[in-house]
1. Using mean projected area of the Cα convex hull in nm², single out the structure from I, II with the greatest value.
2. Could you figure out which one of I, II the value 24 for relative contact order in percent (Cα under 8 Å, 6 or more apart) was computed from?
3. Suppose you compute FRET efficiency 1/(1 + (r/R0)^6) of positions 31 and 199 (r between Cβ atoms, R0 = 30 Å, to 0.05) for every structure in I, II: which one lands on 0.40?
4. Give the label, chosen from I, II, of the structure having the highest value of mean count of other Cβ atoms within 10 Å over residues 207-214.
5. Match the computed value 44, 25, 18 of Cα extents along the principal axes in Å, for residues 71-150 alone to one of the structures I, II, and report its label.
6. Work out distance in nm of label points 7 Å out along Cα→Cβ at positions 399 and 439 for each of structures I, II, then name the structure with the largest result.
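Nothing in this text is a laboratory measurement; each read-out follows from the coordinates by a stated rule. Predicted model, so just to flag it, every value in this text is computed and none were measured. Cβ atoms are built from the backbone, for glycine too; each structure is taken alone.
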Structure I
Amino acid sequence: MLQEETFDVVVVGGGGAGLAAAIEAAESGRRVVLLEKNPQPGGSTSWSIGSVSSSGTPHQRRRGIQDTPADHWADMPGFAGELADRDNHGLRRVLCDEIPGTFQWLLDSGVRFMGPMPEPPHRQPRMHNVLPNSRSFIYHLLRRARRAGVDIRTGLRVNALLQEGDRVVGVRASREGAGEPARYLARGGVVLAAGDFTNGPEFKARFMGEQEAKVEGVNVSATGDGQRMGEALGARIVNGDLALGPEIRFIAPATENFMRRLPPWRWLAVTMEWAIDHVPPFILRPLMMKFLTTALAPSTTLFDAGAVLVNRRGERFGDERDRPAWRLPDQPGKVGYIVIDAALAQRFSQWPDFVSTAPGVAYAYVPDYRRNRPDVFTEAPTLEALAQRLGMDATALVHSAAQGGVRALGAGPFVAMGPVRSVFVHSEGGLMVDTQHRVLGANDQVLPGLYAAGSTGQGGLLLKGHGHHLAWAFVSGRRAGRFAAEASGLRA
């Protein structure tokens, strides 16, 4: 017998947007179920750096910064550059107007931040970084969701939307190896908050190209499930060709470092927030480096200065300054190594030449990688010895170094940093929605009962700059959950 349950609101996806939607709907007095395909909620939110950009925050006020949503709205096109005409100005207004209240909502939920940090072309410091790490969002929002009575079910993949006439009335979901799928009906609405399609090859091939389809996403479960189901009902994807990536990143540590393992307890975050303002930088910097030397992107100035990018065999595979991230997926194991000589190692050991950075947090240099990431840092007095330690062909590596990029590599000792891989961090292609986060179908007509939030419901909104994707996840999630809850009241 086909299992069937009825709720007021069904939320698909347990990342930041989905949890925000479920909480808002449940706190409106509605019966809510959240369906997550992975064993645990988290989504791309838990993989993020954890920045939220907002005006009008308590952090700004403590520093005497006067900032407004209108100024935030006016500054955002500066990040989009020549793409600004493709932005959804109405949704940008929603984001900027609503994020101050949502930032306070996050604080009320137990989340803590450091900042604000400057990030031009913002005219005011608006970037706030979560403490102690991005898991804090999920930890505190899960607790709030459970207190609100949200029914959270994991390991359930939603594979279809259900309709009666033209109205979306629920979803069909199944558990791997569990037989018949179940039906989860919604009196008010279904909120799609299933993330982007950075790990959906068919979407990347269609919107970006066949080569881009070979590049994996940071979040392996971001396969575009919500976009796929929306399209099946006539919805359209906007800005599917835009993404952050492909870009080269260091592989993640085999075991999580100290900063990622820190528990997201409120007292610890409050202590860290105090320490950042009061403890001398030379004491804090080693802790920051534990974070900065994880899976961040190496600076492209390494290649501009003469670093050589080789594959596992020690071979260069093109000009390091000409989109190497696009070619890396064609190399053995889809990985490469950045090789530098002694002069470059010295140069990238101090400002202004850094190996990686999280803007507004700190900069990491060669000695930081030597100390914190021995798994991606190999050093040897000669190229032949370096090749031996990495299992490369010594003749090929010597030839690559002599051929060089900008110039031939000079004297040793030599350093290889890697493996590095090519990834998409996030894609901008979301379903078209109106300012009430209702999904629009054929001829841009509302699909009754269907809402979308976060990356799934980005609606053409351009979210360049740090902290805007998470800001949109929480703002749009809360609003979509609220509107779906209100629709439930109308249909009760």
Structure II
Amino acid sequence: MAEETAAVIILFGGSGDLAQRKLYPAMFGLYKRGILAQHFAVIGTARRPWTDAHYRDIVVSAVAGDNDHDQAVAFAAHFYYQSHDVTDAAHYITLKELAAKLDAKYETAGNRLYYMAMAPTFFATIASHLKSEALLTDGGFNRLVIEKPFGHDYASAKALNDSITATFAESQIFRIDHYLGKEMAQAIMGLRFGNPIIKALWNKDFIQDIQITLAEAVGVEERAGYYETAGALRDMVQNHVMQLVAYLTMAEPTALSAAAVHEVKAEAFANLHRYTTAEAAANFVRGQYTSAQIAGATVPGYRQEDGVAAASMTDTFVAGRITTDAPALAGVPIYVRTGKRLTRKSTQVTVTFKPGTPGLFGTQPAAHLTIYIEPTQGITLQLNGKKLGQTNDLTPENLDFRHDKKAAQAAPEAYERLIEDALVGDQTNFNHWTELAATWRYIDVILAAWAKDDAMPTYPAGTMGPKQAFELLQQDGHDWFWQPTRIQMAD
């Protein structure tokens, strides 16, 4: 049985979509595993004038399945609601009194987890009031969990960080990137550093290129209000993509500790080759999806989506070439792409090893290692094998591993893993400020380059991006390995 963690969890944004879709199910998973058991309480805050009873009904409906309704009701009994205006100091006094009452009732030893699941414009205000109204306890731990987006550029991110660190120390801040909670993202270190064969080949002498794809089949849907202020570069590259880049390029940490992992990740970001604006323009491509027929239905283009400006210049697709100055991988291109309304949903990484020099079997095709992060979870190593029959010709052969679907579904989901980490104080799978600062500085140069260019390449919905994204690799004599419009190995 897992060891129980005692805490009062104060959730700002308790009525929101994120809380109901992700956070309550994640906490329920912790409850079923015994990590949250008897000694915890959750205070949900929002503007809506809900009662505790109504709030608990919302929680039950968010987590209960066919066979665990009674358990969901018992779980929801630990939930309390406070109608809260984050700008009103008096409401924090009420919140403090409720937290103290629940601390005594559930014997949580003064432990507090503050979770900001609302618009980032309120993060600084909340942190300021937590300090001025003295909500932080003296006896237990005080930890802050923050959702993205964390800033709009480096300047806004630094201002936000300065306002939060006025109340919380860096060691108390847990900046969530849910990709760091995904099983196969966490498995990258094990694959790289737990296999001497892979470890020996992970360098510029053997690797031709690395490709990272985060493809979404859906469009902007109901998120146009947010997406118009962000775009794919800010929404996906600055955080998820760059974190994968760090895992794929960092040196081996001295230990599996938060301090050791963050040290080599910070070094990996510092080693990224910094582009000038002209170089960024040449190495990064943006795009925007247009209307198309998909499965017999017409889907709108981005500019036709509700809430999107008719002449919007928001990027719904990004492809880029990243390089590192780290000696081990210097000069190896890291191709990244992400976008909405692409052919199929998939997050995967492919490492292409250099083809062998002509020898006994003539020209030897390149070998490929693919890591499937979602929705499939697993690894494929594509090697060269001899064709069947009276021949010495080579043919690609796949060594495939996939996590069993039932086992994968039963494993903790990303948010469940990350909330557990925050409760026990493990920052390994969270963003450190030094990492955020480095990635925003990198992204700012790309944004500056795009600001000088009024061209917006387009791609029909259901395809894998604009032609410029393919030309980017062709300049190097390469091609995207995963092209779901062509027949190739199952993913």
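1. II
2. I
3. Matching structure: I.
4. Comparing I, II, the top value of mean count of other Cβ atoms within 10 Å over residues 207-214 belongs to II.
5. Corresponding structure: I.
6. I
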